[in-house]
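Next up: some structures, all given as C-alpha cells.
Each reported figure results from applying straightforward, stated rules to the coordinates on display, with no laboratory input. Here the structure is a predicted model, which means the values were calculated and not measured. Cβ atoms are built from the backbone, for glycine too; each structure is taken alone.
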Structure P
C-alpha cells in the first residue's frame, strides 16, 4: 500500500458567506444542495463519507465564470437517509440527482469524484441529453473490473477485501475500526490517527451508508460495453499515486468512452479534489471551456 496517498488529513470546510443551501423533495426524501455563481452550470457529486462541502473551494475558485451546484448525496449533509424500503443501488442515487437536474431545467456539466463519479457515470448512461460534458475523478465504478484480465481480478479482490474488513467491523458494532480501514486505504496509512475526535466521530456516523455504497458499486450490473455509446466530451482524472483499482478503472474508461481524455496528476492520490484543488479545478475548467468553444 502506498503511504500518504492523500498527503493531508480531511478537514471540515467552513461555509463561505456567499453560499446558501436549499433543498427539494424527491419521492418523500429531502435533497439538500447549494448553488452559487453565474454562467453555465456545473453539478458536482462528492465522494463517500463526504458532502457538498467538499466543493466549496471549487465554487470560490470558479468565481463568476460558472454556476457551481452541489447536492448532498443520500444520507449526507442535508439529504435524507435511505429509508430501507428496498435494496439500495446506484439507480436510487441516480434518481435523486436526476430529479434535481430536471428541477433546475438546463443541461449541466457533470463532475463526480469517487463514489460520486460512479453515480455520474450512470447518469451519463441513462440521461446524456441532460448533460453538456462529463468529468470523472477516479470513479469508484468497481463493477467495471469484473470479467476483466488477471490484473483486473487482483484489483477487484483488493477492493473486496477492504469491503469485507469494513463489513466485519460494522457487524461487530465497531464503526471506528470500520471507518479507519476505509480512510487509511484511500488516504494513506496514519491518516485516521491524525484526525481529531470530532472528525473521527463525523466519519464513523456515515459508515452505514458507506456499506450500502460499497455493495452498490461492487454489484452494479452494468459493464464497460454498456458505456460505449456515451458521446459526451469526457475528462478522466487520475492520481499518479492512487491505488491500482482506481487507476485501472480510469484506463478502461478512456479506452471505452468515445470522447474521453485521460489526465494524470503526478504526486496526487485518490483524494485529489481536496489535496490538489488548484490542479483539479484548472483541468476541469479547461475541459469545460473547451466543450463550450466547440459547441
Structure Q
C-alpha cells in the first residue's frame, strides 16, 4: 500500500516508509481494510414453485475503510499535537486518498466513530480509525478534452503541372477520453457560448442530452452540466433543466468514450469541454 492521507493529513508513505509531519512526528499506516470492491444489495429468493430463485435489484453498498496508524515523535507534546491535527483532518467530509501503486485514488468520507488512540510509550501512540464513504466508488485524476462545433474550413487542390493540396482545417466536434477504471465515473460538461440549443451525445450509448432552441448562451456565458447529479446550471448557478428536451444523461463508461457536440445553429466560437473522472469499484 502506498501513500495514505485523510483530509490532506498524511498517515504514511507506504509499507515501512514513514511520513514526518510538521511536529517532527513519524507516521506509518498498516492493516487497511475496505479498500477493495464493496458488496452489493443482491438477494436471491427461492421460487415457490420452481427451481432457482428470483434476484432483487443490485446496488453497491457504502464503503467502510478502517486502518491502524502509528505515530512516534520527539516528545509527548509533539505526538499530542500531531494527534490533534489528525483528529481535525477527520472532521467534516474529507477525502481519503490511497496510492496503491497505480496513482492515488480517493473517496469522500465521514467519521462515524472517533479514532481510538493507544499510547505505547510517552512518545509513541497507535491510532485505530474508521471512515465511512456513502459513495463507494474510488476516483482518480479527472481527464479533460475540448472541442468546437463540427466544421471544415479552407482546403484547395490546384491543378498545376505538379498538383499540390492546401490542407483544410477540420473541427471534429467530438471529445474522446478513455476510462482506465473498473466502474462508470462522473462527467462534468461546460458549454461555452455563444450557442443556441446545444446537444451532447455519448456516441457509445447513443444517449443525448439536448436543449431546446429557446436556450441561448451569449458570448462569455456558459452552461455547467453535472451528468452524475443531473443538473444543468447557467453560469454554474441558475438551473436550466426546463430547457432540456432529451434527458440522455451519460457517464464515463469503462474503456473508450466519445462525446459529440452539436447545436441548433452553428457558432464558430462555441465550445464543449468535458471533464471525466475515472472510477474503480
Structure R
C-alpha cells in the first residue's frame, strides 16, 4: 500500500508540473461562464402553458449542460493518463521507478488511483457548477444528481482503465487514438441500439447491445440520463436526451467487472513488458 501511495503522490506532482489540471479547470470555467449566460438570457414564460414550456426548457437545458460535462470528463479521462505509461516507458523514467523496491502493479495502481480521484473531483465540481447555476439563476432543482454522478464516474473509470491498459503496449499517439476510438464506437453503438428499438429492428438492437458490452461508456451515460430526466421527457426525441432503450442495472455490474478486468490485463501486460 505504501508503494501505491508513493506513486500516487509522484503522479500528482507530475500532473501539477505539466499544468494538466490547470488546463482542464480553465476549460471547465469557460464552459460554466457560457452556460450561465445561456441560462440567464432564457426567455420567461407567461401563463400556464408558458410556464410548462419553460419548465421543459429548463430541464432540457440542465440535461444538455450535464451532457457537456460528461463529454468533458470523458475527454479528460483519456487526455490525463494518455502519456503516463507509454511516455515514461519511452523516456526511461519507468525503468528507474521499476528498479526501486516497488512492484510494477503498485506503479500501475498508484497512477490509476490518483487519476481516478482527479476525475471524480472534476466531475463533481463541473456538475455542481451546472446545477448550481440552474438553481441560482432560475430556481430549477435537478433531481437524482447523486446516482447520475456515480454513473458518470464509472464511465470515466472505464475510459481511464482502457487508456492505462493501452499505454502499457502502445505509443502515446496510438493509445490516444484507440481510447477516443473506443469512446466513439460506444457512442455509435448506443445510437444503433436506440434506432433498432425505435423502428423495431432486433438485429440493430443486438448489435448496439454487443457494442455496449465491448465498451459500456455510452450505456452508462444513457442510464444516467434516464435517472436525471422526468418520465414525461423519456420518449420526446432520439438523441443525447433520449432513453428509448434504457440499460439495466446489470450493465452497471458489467462495467465494474470491466474496469477490474482491464486493470488485470494492464497489470499482466506491464509485468511482462521489458523496460
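Descriptive notes on the structure:
- Comparing distance in nm of label points 7 Å out along Cα→Cβ at positions 129 and 185 across structures P, Q, R, the highest figure is found for P.
- Answer label among P, Q, R for the case where log10 I(q)/I(0) by the Debye sum over Cα atoms at q = 0.07, 0.11, 0.12 Å⁻¹, calculated from the coordinates, equals -0.23, -0.59, -0.72: P
- Label whose coordinates, when Rg and Dmax of the Cα atoms in Å, for residues 145-248 alone is calculated, return 18.1, 61 (choices P, Q, R): Q
- Given -13500 for helix-only ellipticity at 222 nm (-39500 (n - 2.57) for each DSSP H run of 4 or more, over all residues; to 500), calculated: source structure among P, Q, R: P
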